[in-house]
Each structure stands twice: as C-alpha cells, then as structure tokens.
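Taken together, the values in this text are just the output of simple stated rules run on the coordinates, not laboratory data. Because the structure is a prediction, the values reported are computed rather than measured. Cβ atoms are built from the backbone, for glycine too; each structure is taken alone.
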Structure 1
Amino acid sequence: MKLHFLDRSCLGNTSFSTKVNEMPFFLKIWHYHPELELVLVLESEGTRFIGDNIEKFEPGEVILIGENLPHMWLNDEAYFKENSKLLARGISVHFKKNYLGTTFFSTPEMSHLLELFNRARFGIKFLGVDEEMIQEIQEMAKLEGFEKSVKFLMILDKLANHKDYRYLASQGYVNSFKINENETLDKVYAYIFKNFNKSITLQNVADVAHMNTSAFSRFFKRVNSKTFSQYISEIRIGYACKLLIERKYNIAEICYESGFNNISNFNRKFKLIMKCTPSVYVKKHLE
C-alpha cells in the first residue's frame, strides 16, 4: 500500500473546499495532504484506515483528520463488483488550520477551535452524532460565500464542544510519522498495513528498513512506545473487531483471517487488548 500525496488545495475564490461525493466506491488510495479534512459518510460501508487505526465504517460517522495524517476509506468487496448498484456517498471539507488568517484562531474566542485542530492530528471520531448535526453539514455544503463560512464555523464550534469522541491513530504513530523526514518509517508502515494479516516477522520488516533485527527492534520501540509484536497484535485485533461486527465469519475463521495462527492465542490477545472476549464483543454490538 504505497502512500500518496494528494493536492487538496482549495481552488477558486474560497478559503476552504467542500465536496459532495457520490460514486460507486470511495477513492482507493492510501494518501495524505496538508489540509485538515472533515468527513461525513452518508451511504457506504467498508474499512477505514487512519494512521495505524483500522476499523469498520458505516453511514452517519463524522471524522476529523489532521494535517498530513495518512488515511483511506476502503469499501467492501461488493462495491467493486462489475454489476454493483451500490453507492458511496459522503461529504468532505478540506481546510488549512489558518484558512481564515494566521491570527483568527489565536483569539480567545476561537482558541477552542484551534485546540480542536491540534487534537485532530490523531484523527477524531465523533460518537453519538445526532441527525441535526448531519443535516447541518449537508446544508453547509449547499451554501456559498459568507453564509457557508459562518455555517462551517458553527459546525466546528459544535464539534469542539462535543464531549463524546475517540482518537484513532496512536500517539506513537503520530509522533513518528513525519512526511519526507523518515522514508524508512513510511515504507515500514506501508509494508505492515499490506501484510499484517499474513505471516509477518520482525525479520521481514527489518529487511524493509534495511536494518538488522536488534537495531530495528530498538528503533521501532523508541518511535512507537511499544514492541513490534505488540503493534502487530493491536493492528490484527483492530481488524478482527471489524470482521466481528460484520458477522460474515465465525470467530475461528476471523482468528485466521486476522493473521493469528491459533484460536487460543487469538482469544488471549483479544482479551488483553479489548478487555473482553470476542464473543462478548459481538454481544455488545448486538445490543
């Protein structure tokens, strides 16, 4: 999964860009850009990649992505079938942190928005978003000029004060990911995301980094604040959670689909990371 830079700079006489997407499937590219991005999914399902976070996505989710944070919305296989009539619909807003000037968000009245932008470096998923917020984002996309700018500020204000949210990318990933500053890490993460559910060893990834295993192990732990094996386990369990929610496979099948070699190890790792068993996790999402 090669990382791509996408030019999302605003075009025309506007300080930020709003796009209403309606297509057979979302852009299938692992990418980044210097603009922050607010995303509302209206219709579509699949797997969302943000930094080192992998989760299922569904309609109604609202995500704020920080500057240069790699991401991708990958639709389920059904969307790519030749005769598929499924649609991927959503709204994306791209804007710079200083899109209203270098000092606007530094004022006391706007400091909470600047804090929101800074928090977005991890990627934020807003939980329990009501229909009113979804409608406001849709209405904003139809406006122009001053009215659109004011509406967007009101939306950002509500998001900044929204108490129920969750960060997506890990502290270690965000701290270690520096665009154009560490090409080695770029290649390492790309290799891991492509192969995490296969047989993948420390030696495999050390070879990608052109380092011996001992040096790479120390390097990886220093930048991610966790060992390579812990990191892989968390990625695999995150993917397993996505499969459990989809309910297309039983737990034993998900164990192997996620890259684990035996069910006992899978159950042990799952409980350690998620604080519950896979079966309990499924029940929670059926409530």
Structure 2
Amino acid sequence: MTQGIGPMLREWRKRRNLSQLALALQADTSSRHLSFIETGRAVPSRELVLRLADQLNVPIRQRNSLLMAAGYAPAYEETPISETHMDRANEAIDRLLNGHEPYPALVFDSISDLRRANRSALALLDGIADELLVPPINIMRVALHPEGLAPRILNFAVWRGHLLGRLRREAVLTNNERLATLYDEVSSYRYAKSVFDPAREMEPDMPDGQSIAIPLRIRALGSELSLFSALTVFAAPVDITLSELTIETFYPADAHTATVLHSHLQLAGADEPAPDQLVALRAAP
C-alpha cells in the first residue's frame, strides 16, 4: 500500500464526520491510542482495524485495503458468483426475481452495472439505443442517457434528481472513484427541452397525498406506467461479491400499471426466454 493505515482511517473518519473521541468510544479504544494510530506512532491490532472499519461503515472491499495497509492479510474473499459456494445466494436471487413477476426487478453491482433482471424489467428496455445494451449494461446510463429511457420518463426532472442524488451519496459513502466518474458522466448529459427543462428542476412533479413514494412515471408496453421501487441488499455479507450486489424491485403505484404488467406477462407466456438467458449473472466474474 502506498498510504499508511493512519491517513486512511483519518480520511474515513472525516467522511463520516466523527471526532476521534466519538470513534474511539464506539470502537472500544482510547482517543489517545486512535490519535497515535492516525499519526503513525502506533499500529492497531487486526481486531481493532476491523472494529474501526465496522464503526465507520467501511465497505468490505476497502476493509481489506485497511488491513493490508496495517500489515495484515485480507479478511474477506471475493468469490465469483458462478462458484458452487454461491449456489445458495443464487437461489435466493432467482427466487426473488422470479417471484416478483409480473413486476420489474433487477440486480446491479457496486458500479451500477446490471447483473441480472427478470422479464418484466427487461421489457421496459425495449427500444433504447443498442450501444447502451452492450454488456456491461449500466443502469444509470440506461436511465439517464438521451438515447436511453430519458425521453420516455414523464417526470424526468424529479427522477433524474433522485438518481443523481442516490449515485452521489453512494460515491461519497464508498469512496469509489469509478462511481464518482460515472456521476460526472451522467450528470453532464444534455437533453432536448422536450425531455428535460432545467427550469423545472426545482419544481418537480411531486406525488399527491395518496402516494407513498415519488414514482417513476414512464411510457412502456404501449401505456403510461407509474412505479415505485425498493432496494434490497444481503445482510451481514462476508464475501465482497455479495456485499456489492443490490436488488431493486419495482411495484405498481396505481391499479392501471398493475393491470398492464399482469397482461404483458400473460401475453408473453412461455415463448419468452427465462431471465437467466437474458442477463447471465453466473457468467459474470
């Protein structure tokens, strides 16, 4: 490592807006010892590095970097999702995606690359530019690119703000340079006035009092659909691959959307390929 454990811990502590005293109390150590670690006058034990990383909510990939900077072996493996060891996780993902039909559901990784999706999610991608569907398919590019879903999103100003805010927070939380670069790219896209009027950015199309979340309103499947989503992650993962997977499930925000999605799946029937054939998560590294 080119950077010692002290500066790395100090950077993470400042990112979490914690004082040395507050972090020391949370990690069951003294602020004096933590100060010595940050200035290079002391080397933390392996156990203390892990406790500090846990209290700082450091992603487990970066926890390995902290351990190596302190002179210890990495604690977390990165297992390809195709390995037999991952069969239980794959079964859980399959069950969730398939069980969520006829509503859209997808899986993406730490840099927002699509890893798997069910048939209903992939049906929403019909008609976007071919170059956006060349693997790896990045869901932020798909959603925000002028030749992606952007022209079909009816409340694009507010949905763009939601996605950019989510991406920016994740980049700060994880200190992931690739996410920061992606944010710079997708936030710089330029749109026709018919797609996005910057003057409306501060006056988003907010939901009415009957809504429970800001919906994604999109033209798809020959109709106008309204969906809200939820994010799911694996609890307490000890493998880097699983820790970086997020499952996003979409739900109908009105009865019309539910009817359209149910009808689409019934019409598709058995002629559509199975989700595994569409986005091969197991074939990814």
A value of 21 was computed for relative contact order in percent (Cα under 8 Å, 6 or more apart); which of 1, 2 is the source structure?
2
One of 1, 2 was used to compute distance in nm of label points 7 Å out along Cα→Cβ at positions 81 and 241, and the answer was 0.9. Which one was it?
2
Source structure (of 1, 2) for mean count of other Cβ atoms within 10 Å over residues 33-40, computed value 21.8:
1
Winner on FRET efficiency 1/(1 + (r/R0)^6) of positions 97 and 225 (r between Cβ atoms, R0 = 30 Å, to 0.05) once structures 1, 2 are ranked, highest first
2
